[in-house]
Structure P
Amino acid sequence: MTDKFLYLFVNLACIAIPLFASFHPKAPFYKEWKHAFIAIIVSAIPFVIWDEVFTYMGLWGFNERYIIGIRIGSLPIEEIMFFICVPYACLFTYHAVRHLVDNPYFFPSHELVSFGVIILMLISGLLFIENAYPAITFLALSFFLAFLVLKQRVRYLPYFYFAFMLLLIPYWLVTGVLTGFTAEQGIMWHNEETTTGVRLGAIYLEDSFYSMLLMLANVSMFEWLRERH
């Protein structure tokens, strides 16, 4: 495999096992494909716009060495695929948790967890208000989660938190490949002035909360579509 196919390979690796496991008889996710793919496409729209704006402004970008060179706007085609492959893996994991876990952790205290995240993200967003990436990530997560808890009063958050915890290590591995330890190593680079500047290994502090926001957007749309159906 040549270097230019690395990002494409990462995307395919993310979706391969969840796609195959979608036909498992105990948690047949393929029966939910209609809702899942609509949720993925709708949820991807604001993230792709966000991505396009940041890339166009030079707040982050992509290492030409690791992409095949096809772009939509400022974004490599692999980056568009990221918002399909990763959310699919997230929704599959969430679906499996709902089917296979009777009493997920955080269930008795999920509201306390939610309020803790809301307050932490609000404070963090204000502290890094001059740094575009963490400010938008933290504040968007705080406001969106507050909307789900206080306005929508959703009941699936215990399963969401459990699934998110299961996905953290795989997500860190994927994000570590994307960002690398240096701009030359990573598929994607960031303007350090737009970040917190805090790295946990190869990933930025805010990357984990970006993943939570992305997963929460997909899960909430998925559940809303299932409820309407």
Structure Q
Amino acid sequence: MTDLHALLVLQQHDTAADQLRHRRATLPERALVAGIEAELTRLRSELGAATTDHDRLAADQARLEGDVAVGEDKRRTLERRLASTSVPREAQAMSDEIDGLKARQSAMEDELLELMEALEPLDARLASGTDEEATLDERLAAARAALTQAEAGVDAELATVGAARVQAAAQLPAPLLERYERLRSKLGGVAVATLDGPRCTGCSLVLPLLELERVRAASPDTIVECEQCGRILVTH
């Protein structure tokens, strides 16, 4: 095998490794994990906002219930005092205060009813959201396990290709290997190409006739490059 053919084999291993790394980065299992994570993030944000609203309304409810209880105690105390008084002016004052307390109590009870009505859908959403979150957590755990397994499969293939790459690189003279690595870094990972008829497989451009004749006439050990893209051409 000539150095150029060994170089082509090295390029094939590197291309295979690049494809495997791309496959690893774009595994459908990875997309599934990302989708579930995004769904969980959205749900938790929604539930966080619902919890904040719920806590605020629940605090208002507790405050109102306390005010109602205080007002109720005060009204009962006044009613007991009213029942035992014989002073008309005092009785009238207590009766007016009791009426005011009843009106205030009625307004607070209406407000409490509104709060409870507002809390009801929030309670239901938080309960259903907790179930949704548990289901998504289970799905995420399963998806992550599947992703780990898929990554392990690709990693095993990468290890095999990597070992073959080491063997192929060891057969090449250092100057040629260095030239190859420089071209790879400059040309998107593909430093070596072949001809497909008159077309360079690296850039997919058709070589001019004179260039094509020059490339085909070169000896198997001569390094020739595509004038269009600068890649090393292996033709024999």
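Here are a few things to note about the model shown:
- Which entry (P, Q) yields the derived value 0.05 for FRET efficiency 1/(1 + (r/R0)^6) of positions 19 and 67 (r between Cβ atoms, R0 = 41 Å, to 0.05): Q
- The maximum of distance in nm of label points 7 Å out along Cα→Cβ at positions 83 and 131 over structures P, Q, that is, the highest value, falls on Q.
- Among P, Q, which structure scores highest (criterion: relative contact order in percent (Cα under 8 Å, 6 or more apart)): Q
- Source structure of the calculated read-out (helix-only ellipticity at 222 nm (-39500 (n - 2.57) for each DSSP H run of 4 or more, over all residues; to 500), -22000) within P, Q: P.
- Which of P, Q leads on Kirkwood radius over Cα pairs in Å, largest value: Q
- Structure (P, Q) behind the derived value 1.6 of distance in nm of label points 7 Å out along Cα→Cβ at positions 51 and 211: P
Quick note: the coordinates plus some simple rules give every number you see, no bench work behind them. Computed from a prediction, not measured in an experiment: that's the story for all the values here. Cβ atoms are built from the backbone, for glycine too; each structure is taken alone.
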